Structure I
Amino acid sequence: MKTLQDLLLEELADIYDAEHRLTKALPKLALAASNPELKIAFEDHLIETRGHIERLEQVFAAFSAEPKTKKCEAIVGLLKEADGIATDNVGEPTLDAALISAAQKVEHYEIASYGCLVEWAQLLENEAAAELLAQNLGEEKGADESLTLLARTSSNPVAQLAD
């Protein structure tokens, strides 16, 4: 029978894969962005993402498990969609708004994943793991808030001018 810890470790492998994939995708998003602030936001989140990977490795260790990946189909799909969005909006005033939309879809997936992992780690009474996962969750929420602010203050108004 599968235990809650088994489930947690499976989902941990999923988000571990997602974070690794994001280290490859974020530089591409930064290159695609036309707004300098958005480029910086993507570059800054790349640094955070590398930190997320390090923390996830510590979470695996907190459960006496070796870090492993499980292909994150959700992120694969979201990143494929992001590539399409970038391609479809190259040179358009909608580009940055579209990139933010794609990035926020990823952030929301990560927020949901980390939210579950934090709860499960707490239920399993592994406070060290719960704290590490909560740090990642907080940074993902912060990235989402930053993207919302950029969308409202610059990218969406620029996209609206195209109407």
Structure II
Amino acid sequence: MSNSREEIPVWTWYNGQFLFQFDEQLKTNPDMTISEFFSKFQTNQGIQDLNFYHTKNQGTVILLMYGLMVIPKEIWEMTSTKFAFTTRKNFTINLPANTEDIDTLKFLRLLRNSLAHANFSIDVSNARLTFWNNNKNGNKNFEVEISYSDLGEFTAEVGKYYVNEVKND
């Protein structure tokens, strides 16, 4: 199994199965080691010989981003957001050419729209993701790239913001 975008539903399925079975395992046999559970999980799913499953995968990343950016849409529409966005420097902005026109809220809204409309691609060989938005005329008006690891930093920043700032307001 490669790491292409089209396989996100498969990864998401395995991730869900892993989490649900892990929860059950903790209840029924809490002394089992994580390594033992992982081997048992792979065997139960019939993927032990494929040696491809890992929990840090594109299904997890996209699920995290969807849950942190798309579902809480109103957070990214507030003009009073205090999101620091220190990870913005990790994004390579391809469009628009004049990045001064994109403030933090607009950037996050366009990135959120990219996720909501599944406008993203995964470049496995370069370990990068590209997100884009199309305006009402169907023209691409936003495109950014980011590495897997930098995207992990970004999701951590969003998650911490949500837990520490938004949830406590």
Structure III
Amino acid sequence: MKRLLALVVIFLANCTGIPDGLNAIDKFDMSRYIGTWYEIARLDNRFEKGLERISAHYQTRDDGGIDVTNKGWNEQTGEWNMVEGKGYFIDKTDVGRLKVSFFGPFYGAYNIIDLDKENYSYALVTGPDKSYLWILSKTKQLPKETLNKLIDKAKSFGFATENLIFVKQD
């Protein structure tokens, strides 16, 4: 029984980890991050398969966390898919590292590894390992120069940027 409990703890810790060699941004200000973000590109994952026009809306919670509403258009069914969740800071509130849950007590990592700290207009986000990557923007499109800079940075971090899916927003 102790062994099983240890495996569960290790599994859950890995779900909220950060990839080796990467750091979440510091001097993070959640009040500037809240609002709607649009997914510009991502590495494929099972929970967004087939979705376009993906956005995430963040707003503060009374308990110090954030409410998260993710929405995406399923072109096959012609319907919006929406899921609501909640997130909490893993370390300090000025470090861009959160754990987010859409399914009860199970949390996943939301690590902001690059951010336009001046305007909070774009972000590079990863999960617990390098199979998860999102390029997000406060606008539905990013200038090509900014997008290329983020892709280059992700590649330098070891992400498989050749597998990025570019999301249709209109």
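Only the coordinates and a few stated rules stand behind these numbers; no lab work does. Keep in mind the model is a prediction, meaning the values are calculated, not measured.
Quick check: -28000 is what I get for helix-only ellipticity at 222 nm (-39500 (n - 2.57) for each DSSP H run of 4 or more, over all residues; to 500), calculated from one of I, II, III. Which structure matches?
Numbers: I: -28000; II: -13500; III: -5500.
Going through each structure in turn, the value belongs to I.
If Cα Rg over 2.2 N^0.38 Å comes out at 1.10 when worked out from the coordinates, which of I, II, III was used?
On the way: I: 1.10; II: 1.19; III: 1.03.
Structure of origin is I.
Tell me which structure, out of I, II, III, gives -0.31, -0.50, -0.87 once log10 I(q)/I(0) by the Debye sum over Cα atoms at q = 0.11, 0.14, 0.19 Å⁻¹, for residues 82-153 alone is calculated. The value was obtained from structure III.
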